Structure P
Amino acid sequence: MSNDAKTLFVDESGFTGEDLFNKDQQVFVLATHSLSEEECRDFKAKFFGKVQATELKHSELRRNENQREMVLSALRELAGTCVGRIKCAVVHKKYAIVGKIVDYTVEPCMRLDGEDLYLRGGNIALANMMHSVLPVFIGADFFEKMLKLFQVMMRTREPVNYRAFFRFLADADLTEDARGIVSMIEIAQYKLGFGYYNSLGKNSLDVSLTSALGLMARWRHENPIPNALDVIHDSSSKMSKQKHIWDALVDPGVPPAMVGYDRRVMTFPLALRSTRFEPSPSYAGLQIADVVAGAVEYALSCMIGVKDNEYGRELLEVLGGVNFFVADQVWPRREVSPEEMGTDGEKHGDILGFTGGLIEGAEKAQEGEGE
């Protein structure tokens, strides 16, 4: 790699694939940074020089009190000197399921009626409203079972689970207000049918690829010239299994396009020159990405009550509630107006159609190679 391109190191924490209902891991974090390999080696020696293991893994460092202090000290340094050079995408998984329900039930029904729910962030507003209101209106147990049944339906694509999800909604004894909200979901059974769900692409609930794409769009905005970025990702990452899709989305030869809505705009090509999946022990840069991803995931898990200990609270304090590093998020909020959400803007192009076409082409090419 030549010096005319910036290298980004990428790693993740809390990945559970399409299982967004995992009770032990309720947060997903994808961390990227632009520190050079030389900087990372120096940083590793400065803060983790006493660690005997050749590879830094946050999941191991957090088990030892002395090493937890090393992590906290390292993060203080990063938060103080590297803001802007570290960008994380964070996902609240249960909220993400609510967003997927909006995406795969309400939005396509409205599209059939000629309305665009994504315009001015209508989909985000509806997800925010459902996440905060439905547990109150229908009860936490009902809400969680609804999310679980939807996930099963989407992961299996079997008629029996499709019927189970919509039957559960239809048979529920709900108040008039709650029924009004749930009916927006129920109507998909009649307007879309099982065939629609069976035709959706693979891994429709997986949030890792969209998180990575969103972060690359952020880096691309800061590095708009062609071939400006080289990406090195941990080869043990589950995302490596979707390399063919990733390569299609970040191909420098993708036709120029600006797609998306308001602040949620992506400009293609994404200015990536190359993506490599490499073993973490060989790169200090990947190990620093692992420490950042793991620390942010642990801190956020503490914030939402999945974990509750002094280390998690200290991480939150050091990371400023993780505000220092978070550049993209799928996270529940109470805002519902475009002004509050920062979505008071126009549509620039069909992002679903554009990226969906690239993904479909990659899937067909992959299937052709396997024959």
Structure Q
Amino acid sequence: MKVYPKIPRYDHPVVPESFFDAEDLVVLEKFDGSSFRFTLYDERHASSYPEPVVNAADGDGSLVFGTRRSIMGSHRDDLEDIDGALHRAVRCLCDGIDTTALRRVHDEHDGPLIVYAENLVYSTLDYGYTDHSLPALIGFDVLPYAAIKSMTPPGSPYAETFEGFLSTEAAWRVFDRIRVESVSPDRAFVPATIIAETAEFDPENYTVPWSSLAADLRAEGVVVRSDSHDRRVKVVREDFEELNCEQFGEDPADAETGAEQLVAMYCTSARIRKTVRSLVIEEDREFGVHLVEELYPRVVEDIWAEHWHEIMQLEFEFTPAEVYPLVAKRCVTELRKMETNAELNDADPTTIWQHLS
């Protein structure tokens, strides 16, 4: 399956000035979750699929799915073999997608399609995941295999346009046809919220609206798309970007102290999760936010053990004692995300994002 093209910010150099003058602009809510894509393996079009899709499929009618980076399996796979952060999305594929309808759609588009969606897991914004039922997947784009020129993105991540993708109207027709409306809300597939269809949009002065998923929470931002320009452009609110830094750590270039820069470089979510799994699985510790007292010194130790040679060569100064509280804060954030997503996906916390790093 083709990797979804990167969406540039509205002020990125690749965005032509004429884009915001297009008469077919559509403004969509940008959701904060995890990238997801799926395709129906249809034996009638077996030659259309790349080898990884064929290998992942469990026979005709399999819904093969993946994250942004990797193809992860088929909806017929045992959940125990699937990353815990994907369990709810896979249940949605099993119950919320009408494969018969999707097969019929193939007949109308000269072959199979790739559906791109947001897997609603807790990332930066808490939509109230544990307070009320939210859809599992939110569809936002569709690409026919017949329109694909290359499965891999170009060298520059923003050099690619959205040429060949279905128009907004056509994609939303597909979403409506393949979704099962009678399924329970937590296993539902729904189309992305269309905020406006307009011929005028001023990104510099645009106020991001409240999210359609939570009455008291502003959306992450919006995606503005134009079919005539084959482009998607994003506008993200500034305070979301600040919150995202708190959740995932700062970019090293944004760090104000040496300790912050060190933590930004080496205290990754993957490292924290790896250490959590070691404590819980290998040392039989009970999972929970309380684990932070044992966790953060282990994470610091792991950073030093793996990267001490690089750290000794760094060209900036830092105070080692200042590293510990910064790592502890990152660990608390990661533990809370693992805890929330384990509850959301009805999965073992140690399987959350185990294969998504």
Structure R
Amino acid sequence: MKASVRHAALPVLAVSTAVGLAACGSDGGNATGTESGPQIGVLLPDATTARWENQDRPLLERKIRQLCPTCSVKYGNAKGDVALQQQQVSSMIARGVDAMLLAAVDSRSLAASVRKAEAADVPVIAYDRPAEGPISGHVSFDGQEVGRLQGRALLRAMGDKVPGAQIVMMNGDPSDRNAVLFKQGALSVLAGKVKIGKEYDTLQWRAETANLNMAGAISALGAGNIEGVYAANDGLAAGSITALKANKVAPLPPVTGQDAELTAVRRIVVGEQYMTVYKPFEPEASAGAAMAVAAARGESLDRVAEQQVRTSGGKTVPAVVLTPVSVTVDNIEDTLVKDGVYTVRQICAPGLGAACAKAGLT
């Protein structure tokens, strides 16, 4: 039975694709498959967040090949550079791709590129994050729910220090519409229950920037006056924790995260990071690949997307909106290990034996 239509007020995702084949030597792009079939551009936003190259890229390429053996996949990573991603979209259009799957670096700045793709009759599927412009479809996780999971976990971890606990908010890049949704979701839970001592937006999601900002927060608030840290993803959590440890903050306050990076999972095991948000990569990549293949073949996206979202322009488009999962030390085995994301052996690196045993990871 068809799922109920979801009219979420999500801004449109722009889809960006790599500049060209590796043989052409342009922008590090490459292609898989055969040029005789449909061509699909896959454009990802940065190399800072581990998931893009380690999870999304191989999953997307493999699923597209499974669904369409004759399809060629052209790939590009914008490395956090808006201008490069705009160039990549233009190059994909010039090369005659049949569809693009885009995770935009900056949704507003990529809107003109999405309009250019529409004018060239190239459908764009917004991947993982909202964007602006005339997209044809959308696949992502519920961004506000990500923030709500983080906020609830932080309150739970701070326990009887709430209400009135002082926290630091380490938000993501405000040009990433997802970061805005994460923050909105977190504040819907935290507002009125905690005091936000310091709050930072982190351009390009850089852990180094989070490290510097956390050092500044410690200097301003005092090492013993931070009861919790809202970090929008695992990279920002890592930078924050490094600063806390360097400034001899002990015990460490609970720190949130997102993306279930392996290093973050290890930090959770040893008690340095309280939680992460797991967004199952395979379902998202499978949905994105299915929508891109259907679009490239000129087929209706409704057959692979049973939900709908309303874009910032008011247009309703087919969508797959997935549910994120909160992961703490108590459910690593039932989530990440069970789903095959990591094995216990991968998580329990040398030196983590005692912590893993305590966590039941043996």
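If log10 I(q)/I(0) by the Debye sum over Cα atoms at q = 0.11, 0.13, 0.20 Å⁻¹, for residues 39-166 alone computes to -0.42, -0.59, -1.29, which of P, Q, R did it come from?
Q
Using the calculated result 30 for relative contact order in percent (Cα under 8 Å, 6 or more apart), pick out the matching structure from P, Q, R.
P
Suppose you compute distance in nm of label points 7 Å out along Cα→Cβ at positions 111 and 255 for every structure in P, Q, R: which one lands on 4.7?
The read-out comes from structure Q.
Where a number appears in this text, it was derived from the coordinates with a stated rule and is not lab data. Values in this document were obtained by computation on a predicted structure and should not be read as measured data. Cβ atoms are built from the backbone, for glycine too; each structure is taken alone.
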